[in-house]
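We did not get these values from a lab; they are worked out from the coordinates using the rules stated. Here the structure is a predicted model, which means the values were calculated and not measured. Cβ atoms are built from the backbone, for glycine too; each structure is taken alone.
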Structure 1
Amino acid sequence: MVASAAETPEIAIVGGGIGGLAAAAFLHRAGLPSTVYEQASELTPVGAGVVVAPNAVRLLRRLGVLDTFLERAVQLQVGWEFRRWQTGTVLSAENLEAACERLYGEHTYTAHRADLLDAIGSAVPAGTVRLGRRCVGLDAAGPRPVLRFADGEVVEPDVLIGADGIHSVVRSTLAEPSPATYSGLCAFRALVPAERAPSFARRPAQTLWIGPDHHLVHYPISAGRLVNLVAFAPAGDYSIESWTAAATVEEFLTEFAGWDPRLIDLIRAAGTPGRWALLDRAPLRRWSVGRTTLLGDAAHPMFPFFAQGAAQAIEDAAVLAACLAGDRADPARGLHRYEELRRPRTSRLQEVSHARSFVNHLPDGPEQEVRDASFRDADPLVANSWIYKYDPDAAIAEAVTGAGG
């Protein structure tokens with residue numbers, strides 16, 4: 001049976017990153033075609049490593065792309081392996097291989113962002129993504145959103161989804177002004193070829209080295225061919241918030257002078273590191289206006305300290321598709337329901353991710369000793385069950401039951 005035009009709204013997605021492609025994939029799965037407008041003229045393997053936890057893995061399986069993803073992903077055996085900055089002493093470590101699937105039905109993986117994007121993209125029909133389409137303006141006040149591109153093209157879809165990232169043009173139109181504030185932190189990111197990395201960094205483990213005002217995370221990606229390295233340090237007067245901004249290995253080394261020599265060796269093996277400022281943004285009070293909404297980093301940019309940015313964008317996509325499919329006659333109502341379902345969860349993750357920076361960066365002393373002692377008795381996999389057990393279908397069903405009760 002072919003759906004009528006009224007039952008099949010024309011859906012435009014601005015942004016072809018993880019959230020945008022996940023939205024297109026879940027919409028396609030729900031029988032709703034869409035068009036993705038991506039400003040890049042070609043899709044290149046940008047970015048570095050991501051942790052893909054059970055809540056996201058569950059959705060990759062639902063899309064039918066998990067096997068594709070696993071071709072280049074690394075299954076973590078150990079996670080939350082906290083180490084002391086000077087000596088590398090292990091403060092705690094979680095056996096993910098033994099517990100993750102038992103608790104949440106899926107394992108935890110690490111991957112290059114491009115590999116995750118490719119896997120999700122494999123569920124998007126050919127011709128869905130239009131490249132070289134830079135959005136420069138939006139009018140969401142009318143009955144249909146009006147989208148304008150740099151080359152003069154104008155598109156008037158029935159539904160518009162802003163998945164255009166942390167510098168979202170769509171958000172700047174929908175949401176109240178909320179300028180980013182200085183966090184005092186910046187991040188370094190680098191990829192190290194496995195053959196140049198020390199053996200401890202090649203293990204299928206997510207390791208976090210913590211010390212005064214700094215911490216550093218590493219884990220293997222790309223089927224073990226690379227080690228992803230991301231570190232956080234005081235920003236000073238650095239304020240560039242861009243994936244393409246670069247630093248030098250010498251700048252990276254200076255920040256971690258005096259740390260365990262093995263870690264210094266790992267940093268020395270890195271190529272040109274990226275560097276960007278972490279700017280702070282409070283949770284938005286509104287994501288949607290009429291038939292236009294936000295998704296992923298455009299809606300809820302968060303510090304990376306719980307490694308949930310990509311996962312939350314994928315969750316957004318699954319819930320959004322279900323809400324639009326369940327209310328085809330009134331897309332605005334479907335978008336409102338989507339926002340009601342997603343905003344409390346993502347706002348909570350924004351807040352806890354923000355707080356984690358203070359815990360990781362305590363100076364050596366009594367508070368640090370109490371923190372380190374607390375790690376020995378902690379079980380972060382269980383403590384964060386509210387993150388990893390989440391299932392969009394269950395969340396939607398629970399909301400319906402609650403509304404009916």
Structure 2
Amino acid sequence: MARVVVGLSGGVDSSVAAHLLQEEGHEVIALFMRNWHDETVTIHDECPWIEDSNDAMLVAEKLGIPFQVIDLSEEYKERIVDYMFSEYEQGRTPNPDVLCNREIKFDVFLEKALSLGADYVATGHYCRRDEIEVDGKTVYRLLSGLDNNKDQSYFLCQLNQEQLSKALFPIGHLQKSEVRRIATELDLVTADKKDSQGLCFIGKVRLPEFLQQQLAPKKGQVIEIAAGTEIPKDFSRLPEQNEWSEKAAPFAFSADLGSVKGEHSGAHYFTIGQRKGLAIGGTPEPLFVIGTDTEHNLIYAGQGESHPGLRKEALFVAADDVHWLREDLSLKSGEQSSYMARIRYRQSLFPVTLHATDKGLYVLFEEAQKAVTPGQFVAWYQGEELVGSGVIQF
């Protein structure tokens with residue numbers, strides 16, 4: 001059987017993944033990734049890394065597998081944290097978990113595993129992998145997890161064929177309740193441990209304090225735009241003019257469209273669709289962030305989830321940011337195809353049509369979607385298979 005290195009996180013999912021690989025007869029080695037040293041911005045009670053590494057070690061001892069802590073904090077800072085600061089500074093909202101999988105777990109960590117003679121790396125993700133043959137060539141497919149409430153395929157939307165060829169997802173066919181049952185039967189210390197809600201292998205972070213390490217607070221105005229206001233589009237940002245680009249064009253928010261409703265501490269701390277953190281009350285419906293302007297330090301807000309400034313009919317992904325897990329299905333300029341898609345984790349899939357041009361990919365929605373957020377990822381599916389993804393430009 002194969003030699004498999006498991007990313008043992010100190011949680012129940014990776015613990016059971018390691019056990020299942022053992023049951024299949026593989027030689028299993030456990031590595032715990034330490035990606036962060038600055039504990040001033042982490043919330044200890046939520047996900048203390050020392051407790052996690054101790055739990056991972058206890059699981060490895062219980063299963064009788066080798067265990068080691070590896071420090072990837074330098075690579076994590078360069079590839080994830082610095083990128084996050086840069087994106088927030090530009091008024092975009094990055095997804096560090098997607099990047100962590102692409103840049104850390106299935107790149108730096110994978111290289112470390114291969115140096116130990118591993119055939120595969122395994123994680124506790126709720127997703128599946130299989131392989132098919134296309135024109136005589138092996139093609140690896142990323143499939144959604146069978147537990148619809150826990151499916152994490154979206155977080156792996158930036159992996160490529162080489163990375164998928166070395167990846168194993170032992171619990172992807174299980175329900176979360178089954179994973180906990182197995183851990184309880186094995187008397188693992190992680191059996192009843194709650195799921196981490198924080199950044200990939202860091203823990204829960206106080207985001208404002210985290211961002212303030214690089215991005216200083218800066219008071220600015222919150223402009224409320226009434227729901228009946230006609231909001232123009234910013235066509236100057238379009239790379240080309242066509243019927244799809246006009247639908248995807250970003251809104252052209254400006255202060256004269258609304259009235260000052262309050263103050264904020266920095267436009268770069270906020271994201272489209274955000275409700276908490278504005279600290280402005282007294283409105284019939286809750287205020288949502290519908291736009292941010294980091295250049296002029298303004299936040300635009302609107303009442304209610306149905307506010308027209310919060311909804312779009314399409315989005316655009318620049319050519320350099322279009323990624324196909326299934327390269328054999330990639331669209332050439334002038335081609336189009338229908339898929340199901342999501343623009344955030346756990347969002348229900350919705351029908352879209354992809355239109356490819358030389359400049360990039362236009363994703364048209366059958367129904368308008370709320371909080372289309374630049375910097376986040378759109379992922380498209382064919383049935384249960386994740387086919388491709390891209391960074392939302394606008």
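A few comments on the model shown:
- If semi-axes √(5λ) of the Cα gyration tensor in Å is computed and equals 38, 26, 18, the structure in 1, 2: 2
- Test item: helix-only ellipticity at 222 nm (-39500 (n - 2.57) for each DSSP H run of 4 or more, over all residues; to 500) calculated as -11000, pick one of 1, 2: 1
- Label whose coordinates, when mean count of other Cβ atoms within 10 Å over residues 305-312 is calculated, return 23.1 (choices 1, 2): 1
- Ranking 1, 2 by relative contact order in percent (Cα under 8 Å, 6 or more apart), the structure that comes out highest: 1
- Which entry (1, 2) yields the derived value 53 for percent of Cα pairs over 20 Å apart, for residues 121-216 alone: 2
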